[in-house]
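No value in this document is a laboratory result; all are computed from the given coordinates. For clarity, every value in this text was computed on a predicted model and none was experimentally measured. Cβ atoms are built from the backbone, for glycine too; each structure is taken alone.
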Structure I
Amino acid sequence: MVATLRDCIYGQAVGDALGVPYEFMPRDTFKCVGMAGFGTHNQPPGTWSDDTSMALAICDSYRELGCIDIADIREIFLAWYRDGAYSCDGLFDIGNATATALRLGHGLSGERNNGNGSLMRTVPLAFTDATDNGVRAVSAITHAHATSTEACVGMVGAARSLISGKQAREVALAYGVDPDKPRGSIRSSGYVRHTFEAALWCLANTASYRDCVLLAVNLGDDTDTTGAVAGALAGILYGMDGIPAEWLEVLRGKDIIERCLFR
């Protein structure tokens with residue numbers, strides 16, 4: 001099986017939607033076992049968040065132009081931010097750094113501006129011709145500090161390794177993630193390095209799409225983003241056929257996803 005962008009995006013959207021109802025809930029105060037609704041953001045079951053919206057915005061720009069165009073991506077991000085484009089029912093969640101950067105017109109570069117707001121949209125870039133500098137530039141639209149830009153470069157590299165057929169454990173080790181760390185040592189906050197590690201750790205410690213995204217969401221805290229990034233990677237590894245059919249059936253906005261795919 002050769003992984004496709006569709007595998008990746010549906011993997012991300014489902015993982016994102018699984019996590020939306022539990023965002024900000026501490027670990028082990030809830031149990032995600034399938035697609036639920038409402039909760040933190042009061043959204044219907046199957047609703048994905050800003051994580052998938054911003055990934056789709058990048059995909060749509062690349063579909064239209066056939067290249068990474070930072071100015072165009074920024075404008076599309078603004079259409080999402082201002083008008084709710086690329087969302088099921090309009091924007092209901094956005095990180096502070098992302099909102100500030102879009103208002104200011106440039107990415108934030110302070111040490112404290114290393115949330116996961118650019119990493120969450122990064123995995124689909126593995127299916128483009130983006131260079132490392134191109135990936136850094138896409139991150140820097142909102143998150144310009146080197147910690148964020150390099151995490152995005154690493155995540156695209158990890159995704160491309162999976163696309164080439166490498167195994168999850170091998171990829172995790174290659175990108176500095178120890179699959180043998182105990183669950184209690186894996187953090188799932190909004191910090192970019194935490195999300196990077198958690199997503200690869202979940203992928204390396206499971207053998208199916210279902211188990212990977214449930215492990216990711218049940219880490220707690222930034223559940224939608226951890227689920228989205230882990231889900232995108234798991235989509236590459238297991239394909240759409242590996243995503244539970246009952247989850248795909250409930251997933252909202254499939255028409256939006258299909259319009260944005262470029263291959």
Structure II
Amino acid sequence: MRKDKVRRISMAAQERIIGIASPIVLLLVWQLLGTFGVIDERFVPTPASIARTMYEMMANGTLWVHLKASFIRIGSGFVIGSIVGVALGVLMGLSRWLRAALDPIVAAIYPIPKISLLPLVMVFFGLGEASKIFIIAFAVVFIVLINTMSGVMSISSIYFDVAKNYRASKLKLFTRIIVPGALPSIFVGLRLAIGVALILIVAAEFVAARAGIGYLIWTSFEVMRIEEMFVGIILITAIGLVTAAILKEIERRVLPWR
């Protein structure tokens with residue numbers, strides 16, 4: 001038993017090392033290609049050049065303004081959309097009548113590219129923060145809802161029968177069977193949703209923002225400040241990596257049997 005535990009810990013440590021080493025190797029290769037002129041630094045600057053630009057933007061405070069603006073929008077939209085998506089997903093997974101009523105609506109709206117609805121959203125919510133938060137939350141809801149509903153519906157009926165035989169309360173049924181059974185699917189939905197949220201915030205900030213990572217990328221492109229454009233791209237990539245790592249760590253702690 002102890003040996004198995006040590007082996008699992010060792011494998012987890014190795015996975016973390018590989019996860020850290022792979023991007024470092026990629027950066028080294030990128031730097032070498034730029035240093036030896038294999039790639040044109042006018043269009044693809046080296047990591048060292050991008051790092052210098054990032055440091056300068058951090059020093060003058062520009063970077064923090066854009067990062068804070070995007071982080072608030074992403075965080076707010078993701079949290080709101082996730083809460084609504086999980087709640088609706090659980091209800092639809094448990095109730096066939098609610099599922100019959102809402103499933104056609106979900107099936108009709110889900111395939112619509114959410115960024116195409118941005119002009120309509122701006123008509124109702126204006127050009128401020130509300131429109132960007134809403135479009136992210138709107139997209140997140142459907143992804144989390146579908147995965148949560150699938151997770152609830154995949155729980156074997158035998159667990160509900162056992163709970164009924166032991167006269168388990170609704171609270172225990174929810175906390176002991178429904179939530180643990182649906183959590184793996186919920187985390188899948190959350191990981192997918194954060195990726196969609198990052199795509200949407202960049203696209204929304206291209207056209208309807210005066211600050212944010214998307215705004216930074218687009219304005220840098222317009223004036224051909226390529227290093228600053230890459231800083232924005234790296235920032236959005238870093239946010240994706242960090243949030244994915246956080247969700248994965250939470251899942252590992254909440255679902256140790258996986």
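Annotations for the structure displayed:
- With helix-only ellipticity at 222 nm (-39500 (n - 2.57) for each DSSP H run of 4 or more, over all residues; to 500) derived as -27500, matching label from I, II: II
- The maximum of mean projected area of the Cα convex hull in nm², for residues 99-202 alone over structures I, II, that is, the highest value, falls on II.
- Answer label among I, II for the case where relative contact order in percent (Cα under 8 Å, 6 or more apart), calculated from the coordinates, equals 23: II
- If volume of the Cα convex hull per residue in Å³ is computed and equals 170, the structure in I, II: II
- Among I, II, structure where distance in nm of label points 7 Å out along Cα→Cβ at positions 35 and 179 as derived comes to 5.2: II
- Of the structures I, II, the one that 4.2 was derived from, the read-out being distance in nm of label points 7 Å out along Cα→Cβ at positions 59 and 83: II
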